[in-house]
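> Given below, in the form of structure tokens, are the structures.
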Structure I
Amino acid sequence: MNVAQDIGWLDLSLGYLLLIVPLYFFYKYKTNLTKPTLIAVVRMTLQLLFVGVYLDVIFTYNNPYFNILWVVIMIFIAAFTTVKRSGLRRKIFLIPVLISLIISILIVDFYFLGFILGMDFILEARYLIPITGMLIGNCLSNNIIALNSFYDHLSKEQLLYQYSIANGATQAEALQIFFRQALQKSLNPLIATTAVVGLISLPGMMTGQILGGSNPMVAIKYQILIMITILVSTMITVILSIKISNKFVFTSFDIPKKEIRRKTSKG
């Protein structure tokens, strides 16, 4: 089968003309989104061009140390972004989220690459980096929802939590309702996407494989496994993030600390 048709730099620049449509309406309706959109597109372009150059080097040399370094960088960025976007205090939540991501990625990557694909060299850059990147990306977005849901609900319903503790419930029992809601809110969208994937649209990796010349059925098999690993890694990350962070959030008397969110400047 033929490989994907290359896109020239001139053709790529023509693609930016599509931005005229949203920018026009942003300006017309005074949404104040014109500047953020332009900044976002410039940042996206520079970041992806950098990643493209870096990945070309990584794929060419396929050095296990460079591959591991890139994965570590992705995990650190994801953990930092998760805490920042959740509005939580970094000194409390960064380590728990970081540990959760590391454990989740290690388990799922080793199982997928080592056992399912049976690769002798599981640090192969062309498999390790894109698959890990997809797992981390999904863990990041869903973990933000889970952490926000859990600690917002806990903050609003502290009397319910304290009532349960006062009536002899363990901390785990008292937190069960908050935990359940966090799992539902964070994983429901992912489960819904998993249920209809392929019927509405082809996922990015599957589209890329088909455009790259892979047999459609091979691409589908990979996508099935990818969706399963995304679901599993996301669930592990969400559960561990909440469980581990609770060790830092609650006092020895099972009382949640008051300052778990960052102070935002007013004005």
Structure II
Amino acid sequence: MVLGIDAAWTMGHPSGVALLDGRSGCPRLLAVSASYEGFLGGRAIQEHPPVLPLLDAAEALADAPVDVVAVDMPLAVQPFAGRRKADNDVSRAFGSAGCSTHSPTAQRPGPISAVYTARLAERGFRLATTGQARLPALLEVYPHIALLRLCGRPRRLPYKLARAARYWPDAPVQERRRRLLAEWQLIRGRLGEVIEGLEQLALPEPGQPRAAWKGCEDTLDAVVCAWVGQCFARGRAEAFGDETAAIWMPSA
């Protein structure tokens, strides 16, 4: 069982959540939501991020323990205040493909990252690094590089809503949305080759508000995180980093 989370680096922004059941041959999507609140069924959040409530909700839905929590956020076994070896290794390997990493700081996402590692450690989850890779595991994932492998693309996929004007500066808004939707259809199609149950992953309609489009992007990233977690659980993932922090992606 894998819980994938596209975690916002700051409070007040939504985070996508996806739960995969990998007990059979092909993993199956059990649940997906564009927010913590949605995954928790509308329950009030007492702590941000609500790590243990998310874990409890996932285990209740699956009627089984979660083995991997895969999060799109910088994580480390010790506090960090800047770039880590994991960030530099990924940037060297995939910078030419447009997939260099952002630089984490002590303020962003330091406090939120620390909550993830501390709360999951209470339940026996350890951060997977080059020196530690056992279950149950907390995993750092970078969806951009995972999508290179999933979709067989040589360069970073243009699928981020906030960057649409940079991708296609001369296109009108509706044309940018149409092109984004085509990328999302491609991603969902490739995910559908390795995951069952993706009919839950609805794509937005052209006339829907921006929030609906952002929610779709976040749920896609959450499912990608969960897929990488499944690869890790099956011994089909590789790490970039060291014994303090590692970014995982599916093996070639």
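Quick note: the coordinates plus some simple rules give every number you see, no bench work behind them. Note that this is a predicted model, so its numbers are computed, not measured. Cβ atoms are built from the backbone, for glycine too; each structure is taken alone.
> Looking at distance in nm of label points 7 Å out along Cα→Cβ at positions 55 and 71, point out which structure of I, II has the largest value.
By distance in nm of label points 7 Å out along Cα→Cβ at positions 55 and 71, the leading structure of I, II is I.
> If you work out distance in nm of label points 7 Å out along Cα→Cβ at positions 23 and 231 for I, II, which one comes out largest?
Top value of distance in nm of label points 7 Å out along Cα→Cβ at positions 23 and 231 goes to structure I.
> Work out the source of 21.3 here, i.e. which of I, II gives that when Kirkwood radius over Cα pairs in Å is computed.
So the calculation was done on I.
> Still on this structure, please answer the following. Could you figure out which one of I, II the value 1.9 for distance in nm of label points 7 Å out along Cα→Cβ at positions 7 and 191 was computed from?
Checking each candidate, the match is II.
> Another question, then. If helix-only ellipticity at 222 nm (-39500 (n - 2.57) for each DSSP H run of 4 or more, over all residues; to 500) is calculated from each of I, II, which structure is the one that comes out at -24500?
I
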